[in-house]
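Next up, some structures in structure tokens.
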Structure P
Amino acid sequence: MNKKITLILLFSFNLLVLEAQNIAKADLVNTLMGTYSKPDLSNGNTYPAIGTPWGMNYWTPQTNKNGDGWQYMYSAEKIIGFKQTHQPSPWMNDYGQFSIMPVTGGMKWKEADRGSWFSHKAEEARPYYYKVYLADADLTTELTTTERAAHFRFSFPQSDSSSFVIDAFDKGSYIKIIPEQKKIIGYSTRYRRGKLINFKNYFVIYFDKAFAFTKTISETNSAIDSLEITNSHALAVVGFKTQKGELVHARVASSFISFEQAEQNLKELGGANKSFETLKTEAKNKWEKVLNAVQVEGGTDEQLRTFYSCMYRAVMFPNKLYEIDASNKIVHYSPYNGNILPGYMYGGTGFWDTFRALYPLLNVLFPSINKEMQEGLINDYKEGGWLPEWSSPGYADIMIGNNSASVVSEAYIKGLRGYDIETLYQALLHGANNEGPVSAVGRKGVAYYNKLGYVPYDVKINENAARTLEYAYDDFSIYQLAKALNKPKEEIELFAKRCLNYRNLFDPETKLMRGKNEDGKFQSPFNPVKWGDAFTEGNSWHYSWSVFHDVQGLIDLMGGKEMFCKMLDSVFSMPPTFDDTYYGGTIHEIREMQIAGMGQYAHGNQPIQHMIYLYNYAGQSWKTQYWAREVMNRMYKPTPDGYCGDEDNGQTSAWYIFSAMGFYPVCPSSDQYVMGAPLFKKITLNPENGKKFIIEAPQNSERNKYVQSVTRNGLAYTKNWLGHFDILKGGSLKINMGSLPGKTWGASAADVPYSFSQEKK
């Protein structure tokens, strides 16, 4: 009997996996993954974004009040609108937003009044399609999109007072109702970060049902009989009678340029004769094309759904700021000078997060998209005088570092061509040697850094040790690009010298990185588990590994491979103690580390996410394989609480994608990826050049997670890293997996990845 039960269960499981593998990849995505979050505990801090990959805007059901960065929360009970959004994260908040809300039962325009109860049981959330039943209004809303436009379909009940509320948000907005065209136009000027010039998000909405009544909402929050209104918070209501089951359609587009350009963008919907279902299919096909860049087989249903949910998040941001005008030219609104200018532009990302794995993923799978982004960076520099570190969509004063250097250098090192790299190189030099207009642009403390080789602890520059470590890696990135461009020897050597500045903060007593005063003495007292202070959203145990370009140099400082691995081990074996006095309270990143059950390892934030892969440099690759598998299994699920911290613009998702494929870009501005072990039995990479790279691990299982041996294109392969261009050439990688650590594979000194200090010997 037990054998029969086992066979039945195994058969059912295999059917489930087979079914998942035959489902369209876009339908494996759970857009609600990460939405069960709140400010003091993040399980992703995401929202169900309906759109197309890298689209200019997305749409989301809105559950929280206007202006709240947590615009959709899984725990919410009511929807107050369907909102166009450009929001990369709740912490960054939004810009250029407006919303549409269907209502029945009279004039209800206030957020508290127009909201309707809903249930996740009556909600369907896909990357390309959203559907929800609004209980109070007794109607169903459906939504599908293009890059710059959206098509809504509303199924109304019988009602003498059905209506739409158009909310252009506060901070200055405008709405005009044009009844004879069943049309509404307007703009929103609201944004959260930086200082934008001449900023407006223009929108046009066409309905297919005539308006029986119209109202705009005055400054006093009362309805008036005007078709046009400009005030701090413009709203409009248009109403009509409906029959039970009557379908009303709305076609919507927006532009950062003009109403005329918004009309041009509306043409993406293909005219009034193109059906909702056709647009839905087209949007789904766009997602399928992108998601099929990686095909994974031989995993569980949960693993497949997690993988493609992460893929979905990784191709959302940065999003397109550029538009295509009536003469088919690429144009954009400049957030730096307020002008309308030719060329590409992207926005909505933070390089502090995304230089680590998101941009490397683009360079492997979607180089043509990153080429557009590089051209956009050229325009950022020409129009604003600096490269952005966080774009929202202009210069946002948040986080630290000069990580645009990595993003620019990596793209060129990994083969992108056909754009003005010389201008970008000059932009890197400018950013490396100057403080910017805000502390997060250029290099804050650069005079100290260039003179002393570090940013001092005691000169009132926050997070100084983290800045030093990131600047050193950024200098390596510039060094790499300078070499590739055959720059003068003295220029190359300058950055070769500066990229070793990480050494200046290494404390031999604790074997950790530590803040240093201007006089050359380490700051004291020193608490390595103190978050913030000398570090950024982490402590010394997190940041001490931020020597991406010279891990061997760090090994040497720590006293050799054995001690280095003991230090790595300590991260997982230590209790999750912390000192939060710098913040005056326990920030959510700390709490997420504390509850994860992995010691001091804080995967929910970016500084330590590469650390697992450093065992490879010290001949203990099996520990990389073990911990990568542990993090994938324990920290990621295709569920509303499926992330372990901030998803952050695709970075945390990109970590999973790389790790599931079995390799990771520890040093993005090199051309190597450090190997772990694949999560699936077969992975097929389909890069844009058409040359497939296939990774097979047929013995892979929950128990068989350790690499025993590897062959590449049929030949024995002992290196524990992969070359970028070897992947792009296509071919195969066959990995023999086992249940016990393979302690000989990849363990010799000749097998380890690149380190700068080895190059200089």
Structure Q
Amino acid sequence: MKKIKKQKKTPVVILVIILIILVVLILLQIRNIKLTNRDKIKETKSMVTNQAEYERDFDSKGYTFDNPKVLLNPYKVSPLTALVMFETENDCSVKITIKGKDDLTTYTNTFSKAKSHYIPVYGLYADYENKVILECGTNKKELTIKTDKLPDDFVLPTSIKKDTSKLTNDLYFYTPSAKGYTLAYDVNGDVRWYLTNNALWDNTRLKNGHMLISTERLINTPYYMTGLYEIDLLGKIYNEYSIKGGYHHDYFELPSGNLLVASDDFNNKNGTVEDYVVELDRKTGKIVKTFDLKNILNMNDGKSENWIEYDWFHNNSVWYDAKTDSITLSGRHQDAVINISYKTGKLNWIIGDSTSWSKEYQKYFFKPIGDNFEWQWSQHAAMITPEGYVFIFDNGNNKSKIKENYVSADKSYSRGVMYEIDTKNMTIKQVYEYGKERGSKFYSPYISDVDYIDSNHYIVHSGGIVEVDGIQSNKPAGLTSGNTKLTSDTVEVLDDKVIFELVLPTNNYRVEKMSLYSNSDELKIKSAKRLGSLGKTNVTKNEMLSLYSVKKQDNEYKKHDIKLVKEEDRLSVTGKFKRGSDINVILYKNLKSSYYKINVSKHPYTALCVDVFTEEENKKYIKENVMFNHDTLPIGEFAIGTNTTAYVMANKYDIVYKLPILIVEKMGPHFAVGDTCYSWEEDVKTFNPDGKEIVAKENEISALRNEDLSKAYFSCHTDITIPYDELGEITAVTKNGEEIVIIKDGRFVLPGTELLNEAFDK
């Protein structure tokens, strides 16, 4: 009899394993669906994608000269524009007239011959029945285009002065610094164009007639944008340039068509910003050349009051001069305008006070000659004129490298200044200035602009005038507190006479005087190109999938106010975290967790040139979390903790935020707002265990408890300790006005306290 063999169990085991895996995968998928469908991630389309959808409605077929199709704000970002579409039997050159309130505010343009016509209409008034006249041969057609009113938060001029006999019908294009819009005013101060999306920094016209503006997307705080849009006034994008290091402040179109762009290297070992310039290939968006200022200058030279280690240069302008094949840059935090070779990147010269610069750089400075010469301070918008002069907006901060000689804001002034330089003999002569005669009311401690229109014809724009409690301020708008008044004052000067002046109750970065229409304004419906790259965020680590509870995730979202936005080219993550925190975004895929480190700002800023994105959010956060929704609170205490050893140790092991407040408050300058620790005990005797009485001293606030308790006690107490690496300066002021510096740039400088710095150097 044959023995019956036992069947092997291997196939069954394999089948069971497969089923288990399938169940796990299904559960994971279900969980992932549950997590991804919780409305945590908002998805957005790019402006390029949106415009392609809008253009589906752009069709001239079936429309005639007498019965055209009119689309108001065709790209949804430029409300004072329209697109007129129609066809003609024969080629026809269309002339358009946008009727203004007078000759200087009426605009015309003639387009190339065509049979299919896509006519852009610029310069419409807001909340107005605009009259637009079309002419085609002997045919004439008048259109009425009704526009919506301006947004409620729109800023309008408070003062306009003009000499109409000397003016042209060009417009003044502004970019905002505080809350506001990128826009254009005519000579009457009426708004004739604006964008609804955030467009910052420069806004000049390219050689092809298009404008170049920043994208509306941040790549890093506080104001570094992802790149640039090449647009027309309709808001149509022709090219989007994405830049790995982002864009800030300025760009320049080279003779080749390529773009020099003020950018950053966020991965540099020094952790610095605003000291990097890139050349962008216009056709591909690729970076073909870089200029790293850390390889050209000493970071510790020429320090201004606003100098800080990570923002040591603060480049705010880029200018190429074809005659000398050189690049001129403006370093606000070194009070220096520098010129470098485009070919080699080597330093050619420096304009500025040479005080506090190393011996090796002295040969690059000019010797002043002539009368009434003054150096520039914290300057902006450095350019080379056709005559070879250097034209600068001299902000005039402090007017000295030596603190004892500083000039206060209320006694200072800003100006447009022009220098003639002799690079052979290394001499410099002042040949023009405007603004000094205006005094402190024209003083702008940050931003601002100058423009060359023609010989003896200039724009001087004092864009960052700040008053706090009625006194001129030395700080940018975003770094002030108190009753703040903002002003920008734009002056057009011809033959030393003011022919136009426009004053606005806000701060504006730059002003460009340009015509409404350019040399290539007939709309060409074609797909926009997305060029360049934002780079790729590196994976810091991978591990097998670990899932977090939905409840825990919800708590983290609420605690840190986390917002996730899925854009077409990236996942954008924002939130509120403690300065310098180690934050990771974890993405799940194929049973693996990939960790991506997110940068959290470690530093305060001394030059917040643009405060468009954060102003309201920051104020709201402070009011809710520090002021506890009170408008004002008294200072409960102030002391300077000197335990620098504990400070260094806590940062080294990343345990600062795990320590109790009684230790942390000894690790740096400490203050508290709200009630004192001994509130309600002014009339009560309290003693320590050793019998020593604890005295709660009376003050003018606590004394109000006898009248109204709510005015004396606020039921809140917020302790704040300022880290040493975020400190600029702490100075004691005596009754007679003498200033005694205690801490400078995060280090103790008061004689006798130097030993406290030893812990920082170990």
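Values in this text are rule-based calculations from the coordinates and carry no lab data. Everything quoted here is computed from the prediction, not taken from an experiment. Cβ atoms are built from the backbone, for glycine too; each structure is taken alone.
A few points about this structure:
- Here mean count of other Cβ atoms within 10 Å over residues 288-295 was derived from just one of the structures P, Q, and that gives 18.0; the source is P.
- Structure responsible for -0.26, -0.83, -1.01, with log10 I(q)/I(0) by the Debye sum over Cα atoms at q = 0.05, 0.09, 0.10 Å⁻¹ calculated and labels P, Q on offer: P
- Parent structure of the calculated result -3000, given that helix-only ellipticity at 222 nm (-39500 (n - 2.57) for each DSSP H run of 4 or more, over all residues; to 500) is the read-out and P, Q the choices: Q
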